[in-house]
1. So semi-axes √(5λ) of the Cα gyration tensor in Å, for residues 54-117 alone, computed for just one structure, reads 27, 12, 12; which one of 1, 2, 3 is that?
2. Work out mean count of other Cβ atoms within 10 Å over residues 86-93 for each of structures 1, 2, 3, then name the structure with the largest result.
3. Suppose distance in nm of label points 7 Å out along Cα→Cβ at positions 270 and 382 works out to 0.8; of 1, 2, 3, which structure was it derived from?
Structure 1
Amino acid sequence: MTQLSRRRTLALGAAATGAAWAAGTVPAGATGTTGAAGERGASWTQLADVPPNTTDWHEAVPVGEPYWGQPGLAGPIAGTHGDHLIVAGGANFPEPARTATRTNTLGKVYWTDAFVLRRDGDDHRWLDTDLRLPDAVGYAATVSTDDGMLVIGGEGFRGGPAGTAQRPAEKFADVYYLRWNAGRGTLEREDLPDLPRPMSYAVAGIVDDVVYVAEGADFVALDLDRPDRGWTALPTWPGDPRTVAVGAAQDGRFYVMSGRAQHADKSWTFYRDAYAYEPRRHGWRRVADLPWCVTAGLAHAVGRTGIVVAGGDKDIDRWNLIEHHVALRNAAAPGSEEWNRHNDVVTWIYDHHTGFNVEVLRYDTRRDRWQPDGFFPGPPPATTPAVDWDGDLVVASGEIGPGIRTPRVWKARF
C-alpha cells in the first residue's frame with residue numbers, strides 16, 4: 001500500500017529459533033460465549049499469556065529469578081502483521097511487594113522487550129525470541145494494517161528501559177510501521193513523518209488509506225499512500241478536548257468516544273458523548289451518547305456497521321476521591337505525617353479497587369444506537385489497544401486496576 005522515498009529499516013533483536021515459548025504460560029484454548037439472553041455476544045478464547053520480560057537492566061527488578069513472571073503491561077504496543085501478533089514495550093510496577101503508592105526504587109517502569117505470537121490455524125504460540133525495541137515506549141496509538149503494525153506517538157524513555165522515579169518519561173512524536181520478518185527472525189521498523197507534536201494516549205483509525213489521530217484538542221491525518229505530504233491538521237470534534245478517549249474507524253467514518261479531561265479548577269469530567277468524522281463531507285456529527293463512560297477502554301469494528309467497546313472506567317466518584325487525596329498528598333511535605341495519611345488513603349482505595357467496566361457495548365452505525373452485548377470474560381482491561389486480527393478482536397495484557405496489570409491475552413469472534 002505504501003511506498004516511501006525515505007525508508008529506514010531497523011532490525012531489532014536476535015534470530016528466532018522457530019521454537020515456541022511455553023514455560024509459565026496459561027494453556028491456550030479456554031473458550032466461552034458471554035452474550036446475554038437474546039444477544040449475540042462474542043465467542044472468547046484465552047490465548048497463552050504474554051511471556052516474562054527478559055531485559056535484566058536493574059537490580060530492583062528480579063528478571064530471571066525462579067518466581068519471575070510477566071506481571072502484565074499497561075499501554076503496550078500491540079498489533080498484527082500477517083499471521084503474527086506483536087506485543088512490545090508497555091509499562092508496569094515490577095518491583096516485588098512495591099506498587100504505585102508504596103515506596104519503590106524505580107516508579108513506573110517502561111520496557112523495550114518485544115514478543116511475537118505465531119498463528120497456525122487454531123494454534124497460537126509465542127516464539128522463542130530475544131527482541132528489543134530501540135526505545136522504551138508505552139501508550140502509543142496502534143493500528144494493524146497489511147503493511148504491518150502502525151505505531152503512533154507514545155511515551156517512555158529513549159535508549160532503553162527506565163522508571164519514572166529515575167527521571168520523567170517523555171512523550172514521542174514517532175510514527176512508524178513495525179513488521180515481523182519471519183525469515184530473519186527480526187522486527188523491522190519503517191519510519192513515517194513525525195506527528196505535529198508528541199502525543200500519548202491518542203486514538204487512531206484508518207479510512208480509505210488515511211490514518212486519523214485524535215488526542216487532547218488535536219485532530220490530524222496522514223495519507224498513507226502519500227506520506228511525503230506530511231500530517232494535516234483538521235477541525236476537531238464539536239465537543240470538549242479530552243484524553244484517554246476511545247476511537248475506531250467503521251463504515252467510512254472515524255469515531256471518537258468518551259475520554260476524560262481535567263479542568264482549571266482541578267476537577268475532572270468523564271465523558272459519554274461520541275462523534276463521527278466523515279472524510280467525504282469533511283465534517284463531524286454528534287452520534288448517540290454511550291450509556292456510560294468508557295475512558296481508557298478499547299473499540300473494535302465488527303462487520304460493516306458495528307463497533308464493540310470493552311473495558312475502560314466509568315466510576316467518576318472513585319476517580320475524584322483518588323484525585324482529591326492525591327492533591328492533598330502532593331500539597332504536603334514528602335514523608336510527613338500528612339503526606340503518609342493521604343498516601344495511605346490512596347493505597348487503600350487502590351487495594352480495594354473493584355475493577356473496570358465488565359459490560360461490553362455494541363454500537364450500530366446505521367441505527368445510531370448502543371446496546372449491551374455481553375461481558376468481558378476476565379478482569380476487564382484499560383489502556384491496551386484493540387487489535388484487529390482478520391476481523392477478530394485480540395486484547396493483549398493491559399491494566400485491570402490502579403497499578404495492577406494482567407498478562408492475559410484474549411481473542412474474541414463476534
Structure 2
Amino acid sequence: MAEQRHRVVVVGAGFGGLFATKALRNAPVDITLINSTSHHLFQPLLYQVATGILSEGEIAPPIREVLKRQKNVSVLLGTVTAIDAEARTVAVAAPGITYTVGYDTLIVAAGASQSYFGNDNFAEHAPGMKSIDDALELRGRIFGAFELAELETDPAAIERWLTFVVVGAGPTGVEMAGQIAELAHRHLPGQYRNINPRQARIILIDALPTVLSTFGNHLSTQALRQLHRLGVEVELGTKVVDVDETGIEVETNGGRRRIESMTKMWAAGVAAPALARQIAEATGAKTDRAGRIEVNPDCTVPGHPEIFAVGDMMALDQLPGVAQVAIQSGRHAAGQIKRRLAGEPAGQPFEYHDKGSLATISRFHAVASVGRLHFAGLLGWLLWLVVHLLYLVGFKNRVTAVMHWFVSFIGRGRSERVATFQQVYARRAMREYQHKLP
C-alpha cells in the first residue's frame with residue numbers, strides 16, 4: 001500500500017491562498033483548496049467593475065483554470081464553518097451539502113470582510129466592496145441612479161438620485177469617487193435628455209483628517225487636489241452615524257446633519273471573517289481588535305505549528321491588509337512546509353518586503369509610494385498600470401483589460417454598463433441564503 005502523502009488544506013483562493021498553493025507546485029504534498037466561490041478575485045480592481053470599466057470575468061478567473069496544470073491540487077467549493085484542531089479536520093458547507101476534510105497542515109487565507117464598526121444594518125443601504133456580488137450591485141445602483149433621475153420631475157428627487165456618497169477615503173474610496181466623477185462629468189453627458197449628469201454630486205467622507213492617510217502628507221495632498229479638480233466634494237473629520245434608504249446622517253465638530261442620497265457606498269474599515277474567531281476558539285489563540293489571529297513570527301498559530309494564518313487573517317507586526325502581505329506570507333507558509341518535509345530547520349520569521357502603495361485617482365493620474373520614492377500624476381498612473389497588469393492572472397485577462405482601459409481612458413465609453421434588477425436587489429436573497437448555512 002502506497003504511503004499517504006502530506007495533506008495540505010488551503011482555505012481561501014485570494015492572493016494568500018493562491019500564491020501558497022502555487023508555491024507548493026513541486027512539493028510532495030496533496031493540496032485541497034477550499035473557497036467559497038469558484039473564482040480567484042483580483043480585489044484591487046473591483047471598483048472598475050462597479051463603474052463599468054471592466055467585466056467581472058477579467059478580474060475573477062476560474063480557480064480551476066488558473067491551477068489546471070498543477071496536478072497535486074484539488075479545488076472544492078464551500079465555506080469552512082468549523083475547525084477541529086485536535087482531529088485536524090475542517091467542516092465545510094456548500095449549497096445543499098456539508099462535508100469534512102482532514103489535513104496535516106492547514107493554511108488559512110480567508111481574507112477580510114467589510115466592517116461597519118458595529119452598524120451592520122448600514123450594509124443594506126451602503127454596500128461594501130469585497131466581492132463580485134458587491135461590485136455588480138453597486139454597478140446596478142450607480143447606473144440605475146442616472147436612469148431613475150431621468151424619469152423624475154421633482155428637482156429634489158433628481159438631486160437625491162444624482163448625489164453619490166462614498167464612505168472611506170482610503171485607496172478603494174478614493175478610486176471609487178474618482179471614477180464616479182469621471183463617469184458623471186466625462187462619459188455620460190449628452191446621453192440623457194431631462195438631466196445633466198454633470199450636475200451629479202460625488203461626496204467622499206472620512207472620519208480621519210486626510211485622504212490616503214497611509215501614503216504620507218505629500219501624496220495625500222496631491223490626491224486631494226486631484227479629487228477637487230474632478231469635482232469631488234471631500235468631507236474629512238466627518239463621522240457617519242446613520243444610513244437609510246434615502247440618505248446618510250453625519251456628525252462633525254459643527255454638529256449633526258443629513259445628506260440626501262439614494263446611492264451610498266461603504267469603503268471604510270475591514271475586519272477578519274468569522275472563521276478567524278472560530279480558529280481562535282478552537283486553538284486558544286488571541287485575536288486583535290479587528291478579529292485577526294495573533295500569530296507567531298513564522299505565521300503559525302501559537303501552540304499549533306500545523307496551522308498557518310496568512311494575509312488579512314493574521315495580526316503580525318502591524319502589517320497592513322494589502323495584497324503584497326498576503327502574497328508574501330502565503331509563499332512564506334509554503335516555504336516552511338517544504339523545509340519541514342525536507343527535514344530542514346523551520347520556524348524562520350516572516351519578513352515583509354514593502355513594494356509600495358498605489359492608488360489611481362482618475363485617468364492618467366495616480367499616486368504611488370515606493371520606498372523613498374513618491375510619484376503623482378501621469379508617472380504614478382503608468383506605474384499603477386504596469387503593476388496591475390503584472391498581477392492580473394491570465395494572459396487573456398491582461399489583453400482584454402488593456403482593451404477596456406483604452407476604451408475608457410482614451411475614449412469616452414464604458415464597456416460594461418449592463419445593470420439588472422437582479423444585481424441591485426440580490427443582496428436580500430443572498431442574506432437569506434447565508435442565514436440557512438449551518
Structure 3
Amino acid sequence: MSLINKLKSFHIEGAVSMHVPGHKNNTIGKLSDVIKPGYDLTEIPGLDDLHDPSEVLDQLNAELAQKSEGYHAQAMVNGTTNGIISSIYALNEKVSNFYIIGEAHKSVYHGISLVNADYTVISAEELYESELGSSCVIFTSPAYTGSLVKNIKQHIEYIRNNSGFSIIDAAHGAHLSITENFKESLLLAEADVVVESYHKMLPALTMASVLFTKDIQLHQRIMHYINHFETSSPSYLVLASIEYAQQFYKEYNDNIFFKKRAVLIHCLKEAEIEVAEQDDPAKLMLTWKRGAYNLELSFRKTGVYSEMVTDEGVLWCLPLWHEGDSYPFKELLHKISKLTPAVSSEGTVKGIDILEGKICVANIVPYPPGVPLVLKGTAITERDLKRVKHYQVNHVKIEGIQYNINYYMNEAEL
C-alpha cells in the first residue's frame with residue numbers, strides 16, 4: 001500500500017502546509033467534525049441528485065448563491081476544470097471565437113481545443129481594440145500567485161455592452177471578500193460565469209468547486225454539459241465540505257489572520273528571506289540570495305511544503321488562521337529561524353533538442369502552475385527548449401514533453 005504509506009508518513013512527520021487545500025492538513029476549521037467516512041453515501045432517498053437537484057442539494061445551491069446577489073450556483077465535485085470546460089462548451093454554441101486574457105490554466109486550452117474553436121491570447125488593454133460581438137472573453141483572476149486583473153469590472157461591462165460574453169476562472173479566489181480587509185470577490189465583477197475552487201483556500205476537500213452563472217438559461221445549458229462530464233456518483237463528503245466551507249466563509253473573523261501574517265513576514269525577513277506581498281493577502285512570494293529553487297528545497301528539508309516554485313520565487317498560500325485553529329504556527333516560525341541552505345543537485349535534462357523547430361503536438365506545461373509554456377500547433381523554438389531545460393535542471397515537472405519526444409522519435413500517430 002505505497003500511497004497510503006506515503007500519506008501516513010507525511011502525517012507522522014508533521015509536515016507543515018503552506019500549500020492548498022485550505023484546511024491545511026485539517027488544522028484550519030473543524031472539517032473533521034463534519035466529514036466522516038460513515039457519511040460517504042450515495043443518492044439514496046433523502047440525499048437528492050446532484051445533476052437534477054430538487055431537495056437538500058438544491059438547498060445547498062441556494063445557500064451558495066447567496067454569496068453574491070444575482071447569481072445561480074452549482075456545487076461541483078470534479079473541480080473548477082469541470083466548470084471551465086462545461087462553460088466553454090455551452091458558450092461555444094453562442095459565439096464564434098474566444099479571447100484569453102493573460103496566462104490561463106491548461107483547462108481553458110483543453111476546453112477550447114475540445115470544441116475546436118478559434119482563440120486569441122490578448123492583454124486586457126487589447127480588449128478595447130478587439131471585435132467583441134459574438135465572442136467570449138476568458139479571464140484568470142486571481143492568478144496562481146495571487147495577482148488580480150486590474151479594473152476587471154470595467155472590462156466586463158465593456159464586453160457586455162459590446163455583445164460579448166465573459167468567464168472568470170477564479171479558482172484561486174473563493175476566499176476573497178471573506179472580510180472587508182481582503183480584496184473583492186470576482187463575483188462582484190458581474191461576469192456571465194465565475195468558477196471558484198472552494199478547496200484551494202477555504203477548508204474544503206480537494207475537488208470542491210462552485211459554478212456561478214448570471215443568466216438562468218445559460219446556467220441550465222452549462223448544467224447540460226456538467227452532467228456529461230461530471231461523475232454520476234458524486235462524493236457527498238466533498239459536497240458536505242462545500243457546505244462547511246460556505247459557513248466558514250460567512251462567519252470568518254480576520255483579526256488573528258493579519259496578526260499572525262505580520263509576525264510571519266517579520267520572521268521571514270529576519271531569516272534574510274525577501275517577501276513580496278501579493279494582491280491577495282493570503283499569498284506570499286519568497287526569494288533569497290541562493291535562489292528560489294534552493295529556498296524551496298531548504299524549506300522542504302525541514303518539513304515545510306510550499307505551493308510552487310518558479311524563477312519568480314517560492315509561493316506560499318497562507319492559512320486562514322482563526323480562533324481555535326490547530327495550525328502549527330510556532331513550529332513554522334521555529335523552522336524558519338533555523339533554516340539553512342540545502343545541498344542542491346541538478347535534475348536530469350532529457351534529450352529534447354530533437355524538438356527544435358517542430359510543431360508542438362501536445363501542450364508543454366510546467367506543473368504547477370499548469371499554465372502552458374508551448375501550445376499545441378505552435379512551433380517549438382530554441383528559447384522554449386532553453387526554458388524547458390532550465391525547469392528540468394531545477395526538478396520542475398513538465399507535462400507533455402515526453403509525448404512530443406515520442407511522437408517525433410517514433411512518428412507515432414496522434
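1. Traced to structure 3.
2. The structure with the largest value is 1.
3. Derived from 1, not from the others.
Read the figures in this text as sums done on the coordinates, not as results from a lab. This structure is a prediction, so every number in the text was calculated from the model and none was measured. Cβ atoms are built from the backbone, for glycine too; each structure is taken alone.
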